[in-house]
Structure I
Amino acid sequence: MPPFPSYSIAPIGVGGDSAAHLSKVDTVDKVVFLTIDDGIVKDQRVMDFLVEHRWPATLFLVSGEFKKDPLYFAQILTVGGNISSHTSTHPELSGLDFDTQRKQICGMRGTIEKALGSAGHLFRPPYGSWDETTLRAAASCGINAVVTWNSELWEGNVDLAHRPALQPGDVFLTHFRNDLYDNLVALEARLTAEGFTVGNLEDYLPNQ
């Protein structure tokens, strides 16, 4: 495996008035990034798979589901994964005022910090819905990147949005639903066939 991360752009840093937005990471490394949203179905097979394969997934969670079993999700921390805000109550953010968006983003980040001692510095907007206010609100919460996606996993399918093959820096979206374990198995097969691995998103989008 080649050393990584390698950057083809400068790392994104915190300190400006707005967070960056990205749906794909600009890198030459043969890595993709696994992001898992919401937290509704808590299948232990999923966490066992992630830990066994040492996949440092990024979990974007909402408050109600996280609070039901924070230790379930905390298992991802043992393999270098991270847990970041997906808002407190999963609203569509685009068009909402700054204070409302900030409360949703910061509130969930604070919930994670209170339970686990720290929280990831990334943010996933529900439904992929965001605007310039979202970027400013996220930055005010200490978040440096608002992350959407360019690929999906669903019902055992690896959906590359009509691209013929994996590309370095692809960001996969999937959810804590009943199909998640099958999605991970399908992704493993695709990674093996094409010589890719799962990277740590926070390594490629460092906080400073």
Structure II
Amino acid sequence: MRRRTGLILALDETDPERAIGIAEGASPFIDAVKVNWPLVLSAGPEVITRLSEISEVVCDFKVADIPNTARLIVEGAVSRGASAVIVHAFTGRDSLEAAVAAAGAAEIYAVTEMSHPGGAEFTALHAEEMAEMGAECGVAGFIAPATRPERIAMIKKASGGGKILSPGAGEQGGSASAAIMAGADHVIVGRSIYKAADPRAAAERICGEIRPLL
């Protein structure tokens, strides 16, 4: 996934046509659109293909399953146009390796630590171990929280310099610029853009904040 602006739009909007419109308006200021289950369940998996015609698409399916199921989910997402798929690392080496193999030329990003307060309770305790394992399995990068930017630097170091996608900026209280300065390659922003009165302007503002830091 290219880095042009350092901004990924988390598009959890459930109205398909509004989602497409937001993506089109924000597209000059983002590197990718991240879709999760709310949009896919409301619009159907074909929304991945529609969005891939506007921007690169990261399927944030947080896959947490046995290797065969992980393979099937990743193959399905990539076949519909996804450039990347997010999976959980806690499922272990065999599931990560299956996801990486199924992705082909697409990228796999492994969750080491989520951005909400509960993310510090369990997975954070093993985040650096999971980053080391993920790097050995060939994942492209990791999910590390903008809400705890000091963890971004630790996870990047543990992974040997793997790419970092950092959610939690904006509504969750994290700072996009602080995440980039801590070592994130891309910051993921959702509600602060798609719930804004003018999503395009919101994306442009955040892009202007972080682009000079890249």
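Quick note: the coordinates plus some simple rules give every number you see, no bench work behind them. Model, not experiment: these values are computed from the prediction. Cβ atoms are built from the backbone, for glycine too; each structure is taken alone.
-9500 is what came out when helix-only ellipticity at 222 nm (-39500 (n - 2.57) for each DSSP H run of 4 or more, over all residues; to 500) was calculated for one structure; which of I, II is it?
The read-out was computed on structure I.
Please state which of the structures I, II yields 2.4 when distance in nm of label points 7 Å out along Cα→Cβ at positions 126 and 142 is computed from it.
On the way: I: 2.4; II: 1.4.
Going label by label, the one that fits is I.
Just checking, which of I, II has the largest value of relative contact order in percent (Cα under 8 Å, 6 or more apart)? Intermediate values should be presented prior to the final figure.
Numbers: I: 33; II: 20.
By relative contact order in percent (Cα under 8 Å, 6 or more apart), the leading structure of I, II is I.
For Rg/Rh (Cα atoms, Kirkwood Rh), for residues 102-189 alone, which of the structures I, II scores highest? Intermediate results must be reported in sequence, preceding the final value.
Working: I: 1.04; II: 0.96.
Checked I, II; max of Rg/Rh (Cα atoms, Kirkwood Rh), for residues 102-189 alone sits with I.
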